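**Student:** See the structures that follow.
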Structure P
Amino acid sequence: MADILRQPVPRHVAIIMDGNGRWAAARGLPRVAGHREGAKAVRRTIEAAISHGVRYLTLFAFSSENWQRPASEIADLTFLLKHYLRSELSELHEQGVALKIIGERERFGESISLELQAAERKTAGNSKLTLVMALSYGGRADIVEAARQALAMGMAAGALTEQTFSALLSTGEMPDPDLLIRTSGEERISNFLLWQLAYSELFFTEVLWPDFGADHFGQAVEAYAMRERRFGARPV
């Protein structure tokens, strides 16, 4: 019998939240309407993650490539980010959620950067769920930055292992994702957590992100529980 790890509940779930624009276009609405509905899906997903006992939830909220979008859309996204922080932070705190930001937060400006820092400090002691928001994040940039840190530390080549390198990544204090979910039918990783997703289970759904809810999250967790994770090992 193969020595296989079967884990009914993923400890860490990462999500590429895709489909806001298509959701809005299908209804003849501006893209910002899709982003607003997407923010509601974030709330539902956080609640679902807590109910399933997930300990880490990482959301790809804004990629480093998203800066190439029209200035008006970036302004809308930035406004929604600020609004989300101010409207949801107290509830997240009450739910026992710790907020962590990865990515180039400073690109959003000093005001939002300071608000993000304050939100992290306020929720740092919570332990029910760690909510990781990837903002202006790119997987390649994360790896390059980790390499720069190793060089700046004067780390000897022999001391650089997969474990020591992983610790230098922006997610170094948490386990790698067990499960990656991507909505909207696209089946790409899109420069998200490239190192960390090496052995993650992948779950793709046709559901557009604004329509994503607790039932869809449960379906992904159920599919994960049915899979056999060998981490490269062969059955014996």
Structure Q
Amino acid sequence: MATEGGSGLIIKPMEQFEVTPLFGDGDVGMFTITNVTLWLALAVLSILLMMVIGTRGRTVVPGRSQSVAELAYGFVHKMVGDVAGKEGLRYFPYIMTLFLFIVFANFLGLIPMSFTTTSHIAVTAFLALAVFITVTVIGFVKNGTAFLGLFWVSSAPLVLRPVLAVIELISYFVRPVSHSVRLAGAVLAGHAVIKVFAGFAAVGAIAPLAILGMVGIYALEVVVAAVQAYVFTILTCVYLRDALHPGH
């Protein structure tokens, strides 16, 4: 939001990320239906519309929704197979769901007056922690204590292995932090910059430049929305590969 203050233009780019009740103006509690709840539900509904309803009448010559669904399916299936291997394909449904949710949440957030759920660390941290816990459990279930070999760099000189083990252990537990912050930070930064340009668009002298900048950043955010979903998903595949094959 941009307002005229006593000392000039006041732009508040972070207001768009505030969590507010969908009904009424009370405090936000654990069970309060908020703008986040609405847009999370819309993301899930959009996935169902495309993947279930859109492909219900499957034909040899696919329609638009079936084509998009098949392209998304093939893209993620190939990604999982290439990165995590054939063993990783049994976890394809989870990774496919993760990819679609992030893609739809990111693109819905680009609609004017919408709410970008993936700009909140609470949302991305939940997704990242779910991945972290899942791959850790898979690693121990499949490999037992041999999963700890992920932290023991057997190819390094013996004297360095304990030091590298500590570094690998720290790196492993930092994964959910970097995994979540990367997505939330990229989305939040882009939307905040768009809001700043929108605020300057109210100033007559620089309005054309501000609008041009806003269009350029918006186009960049369209790319970022897809790229960040891809990055989050491919990192999930990398972590899954490490869990399935922990040996260095």
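Every number here is computed from the coordinates shown, using simple stated rules; none is lab data. Nothing here was measured: the structure is a model prediction, and the numbers come from that model. Cβ atoms are built from the backbone, for glycine too; each structure is taken alone.
**Student:** One of P, Q was used to calculate mean count of other Cβ atoms within 10 Å over residues 57-64, giving 9.6; which?
**Tutor:** Traced to structure Q.
**Student:** Could you figure out which one of P, Q the value 2.0 for distance in nm of label points 7 Å out along Cα→Cβ at positions 33 and 185 was computed from?
**Tutor:** P
**Student:** Which one of P, Q has semi-axes √(5λ) of the Cα gyration tensor in Å, as calculated from the coordinates, equal to 28, 24, 18?
**Tutor:** It must be structure P, since only it matches.
**Student:** FRET efficiency 1/(1 + (r/R0)^6) of positions 129 and 209 (r between Cβ atoms, R0 = 25 Å, to 0.05) computed as 0.80: which structure among P, Q?
**Tutor:** Source structure for this number: P.
**Student:** The value 13.8 for mean count of other Cβ atoms within 10 Å over residues 169-176 was derived from one model only; which of P, Q is it?
**Tutor:** The read-out was computed on structure Q.
**Student:** From P, Q, which structure was helix-only ellipticity at 222 nm (-39500 (n - 2.57) for each DSSP H run of 4 or more, over all residues; to 500) = -22000 calculated on?
**Tutor:** The correct label is Q.
**Student:** Now a separate question. Output the label of whichever structure in P, Q has the greatest value of relative contact order in percent (Cα under 8 Å, 6 or more apart).
**Tutor:** Top value of relative contact order in percent (Cα under 8 Å, 6 or more apart) goes to structure P.
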